[in-house]
Structure P
Amino acid sequence: MTKLIIPFFCFLLLTLHINAQGTNTNKLDSLFDTFSRNDLTMGSITIAQQGKIIYKRAIGFATKMDGSDVPANTETEYRIGSISKMFTAVLIFQLIEEKKLDINDKLFKYFPSVPNAEIITIGNLLNHRSGMPNFTGDNYDELVYKPQSHEQLLTRLANRKPDFQPNAKADYNNNNYILLSYIIEKVSNKPYKDVLFKKILSRLRLTNTYYASRKAENEANSFKYIEGKWIQDKEAYLDNFIGAGAIISTPSDLAKFGDALFNYKILNKNSVIKMQSLVDGYGMGMFPFSFAGKNGFGHNGKLDGFEASLTHYPYEKLTIAYCSNGGIYQKADLLDAIVHICLNMPYKIPSFTPTSLTTTELESYNGTYLSSQEDIKIVCTHDGNRLLLETKGFKLPVENIGSNQFMNAKFGLFFTFNQNHNELTIKEVDQTHYLSRKE
């Protein structure tokens, strides 16, 4: 018995020591200082552990007024895009718990004109298995930037052919959550925004979260990085998206919402487990996430120049909420860095300071790189002490920022060669391309 007890207490003491160390907030500050100094992203983050906020930080600016920058702060409000779907899924499960809905209810009960409505269930809508076409798939500008009534959107749905039979597979689709929002309104006999306020926002005291029916003084504008400058982006008409993407919030409010959800404060445990149940990698209002080798649940959001992420790691009792209104560095890589630092895992903050390479070192990268999946061809050459990447007659100079790492700051592009320089990965803000050197 003694032989078993001693290792157990050693493990317990080690665990307590690791927890006592806490999050290295100085290293988080260094990370965000680096990104701010190099103009790689703008936004705000809140980190909570065991229900308590342990870190908040904002960088960049919220908007530009009369030619002057208005710095972002931790109360700046951002459009969170599809994280709105998590709120909508919670409202649906609340109605299920109240016996006002059943997960197996057919869509026909509420909107019989939609194709396959007699087969599509509430559950199919929640985990994107309805087969309906995505309303943003065609006439994008008209549907995103111009007001559309419920009736107009329903007519579009009724007149379009399904992409596949219900429950045959999963395919991410805004229409699923637009219809769930309309169902919430029908069952509750109230506008979506009123139900959202009563059943989640006021209950959790999320004072900086609201349905986008007003323009708040502290609301950020979104920006795109074009040839070395931040240019204000267009603004989607959010009411078209309703519960699929019309909520505005702050990272602090999102962290509170995530903590309440995963600690069964706004839904019972069975409902949360149901939301986390995965079919073909899709949950019901959430998705699985893995950063730094740690598994969590949450949702991403993207709309115009806004990007957002809310992720909860159950085992670590860690919630990370991030909102951005402009960036050129991939959000996933930034979140991976944050998780590493939060859990005191080894992580080296990247350097974006250009360094010089010898002619011999530059020559080792020369060659033609092709993508097997996309029509991309890159020819690497060098001119003096610069590496040049040529595509379609355009030569792009890149600077070395680390071992086999290069960047073009003006266009917000990052390049990584593998150790033998036989493969090239290109990253831009929301896309990653993989190429191989032609023999």
Structure Q
Amino acid sequence: MTHTFEYVASGLSYFQILNIVVHDRPEIQYIINQHFARINGLNNSKFSLLYNAFTEQKFGGLFYKMYRNSIYKVHADSGGLQIITQGKKMTPELRDVIYRQQAKYSDIAMCFDEIPIKVTGEKSKIGDTDSRTFDTENLEHYARATGKNIRRQLEVFADEKTKSQPMLIVQGNCYDSFMKWTEFVVKEIPTELHQYIAGVAIAGSSLGSGYLEDIERVAYIPYLPFETKYAHILGVGSAKRMLPLIALLRSGYFPKDYNFSYDSTSHTMGLAVGRYYIDNGIIQIFRHLDKNYLRIYNDMNTKYGLERQKIDMKKFHKIINSNGSYYTQSKKYVDNLAKEYYNVKVGFVCSMIDNFTKTIDDCYKSEKYLLDVANRYRVLIETNALLKIKTLGEFQNWEKEYGKHVHSRRISNVELSTLESFM
């Protein structure tokens, strides 16, 4: 098998790598870049970062300048959802500002997709499926609008003479709607420009958030009417949610040399919420020193030599539970303390990502390990059946036999009486 994976870390505010203290301190940037470089390419997984071209515009140049050389790629989100939730009006002028930001400071740029969803009530929270309905009637309208957005994005990129490439975000609520969406989007983009689109990004925002929906959206990828061998799976940060893709890769369902990336805040936010991924599971830490701190310390010490840097268990615990005041005295930064702080804080997150991508790689290399993990998540039977699927027809038979037993949180495609615009 010759597929490649790319882990894209989002939620950079949790990383603290854009804090003011880092901007003019090459020695701190060096420590952060060392951590990034170590996990880039580790466990058969490239390491990339994603920033928001709307909410983090002022950091775009700094981010690209400080960290581009130690990671695989820079991904830039469009910020479309944030524009809406902040009550700002989406205009062609604002889109162009975002496109030029993406062109200057990213390698991969998400498009502005027009989500085919209607909502009952005042608004719908992220992940909510009960108050949403898939807008089947206006699917073509939303898809063609998305295609026009991508065409304009490509025009701006050409004007900026950038090597950055947009991702075609695919929406849908079933096999047919995913195919139709892609077909309508592509029709709005001149054929000669297709080569400048990086690939497809598979969204679940109009499909649903259950495990069945996770399986369906990856199974549709190789049949989308757009020629590519690169797909990005939006918002995936758990081993369980990666199992369907890995099972279908092992079965031969996907062509060879297909490349995949996926983004998550699950691990970047780990330090903020006191969670650490290790041995294919999560352990929780609180402020008091306990055995879980020792387990994390030993794991990181093996990788980064904390003892050699004179960071013992007591100091490690203090840094984990400190903010920027750790490295300030009399309102001045203390360089050696700042180095310790960022070595531990960024190392904590990178160590988790290392552990996670190792789980993914082990599943990819070993069917036995894959099934062991599936058994742990109680999806052994359906995962084992996916390992035997090679064609769309076989997958559709799988859906009939196993789909009804798999957890589903599907967005309804039945029109409701009172509908509001998606928030």
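Read-outs throughout are calculated quantities, based only on the coordinates presented, and are distinct from any laboratory measurement. As the structure is a prediction and not an experimental result, all values here were calculated from the model. Cβ atoms are built from the backbone, for glycine too; each structure is taken alone.
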### Query
Quick one: FRET efficiency 1/(1 + (r/R0)^6) of positions 178 and 378 (r between Cβ atoms, R0 = 30 Å, to 0.05) came out at 0.65 when computed from one of P, Q, so which one is it?
Q
### Message
So if we calculate distance in nm of label points 7 Å out along Cα→Cβ at positions 58 and 322 for every structure here (P, Q), which label has the highest result?
### Response
Q
### Among P, Q, which structure scores highest (criterion: distance in nm of label points 7 Å out along Cα→Cβ at positions 90 and 226)
P
### Message
To test your reading of the models, identify which of P, Q gives 17 for relative contact order in percent (Cα under 8 Å, 6 or more apart) when calculated.
### Response
P
## Note on the structure
Taking FRET efficiency 1/(1 + (r/R0)^6) of positions 306 and 354 (r between Cβ atoms, R0 = 25 Å, to 0.05) for each of P, Q, the highest value is that of structure Q
### Task
Looking at mean projected area of the Cα convex hull in nm², point out which structure of P, Q has the largest value.
P
### Message
When distance in nm of label points 7 Å out along Cα→Cβ at positions 242 and 346 is compared over structures P, Q, which one is greatest?
### Response
P
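Suppose helix-only ellipticity at 222 nm (-39500 (n - 2.57) for each DSSP H run of 4 or more, over all residues; to 500) works out to -8500; of P, Q, which structure was it derived from?
P
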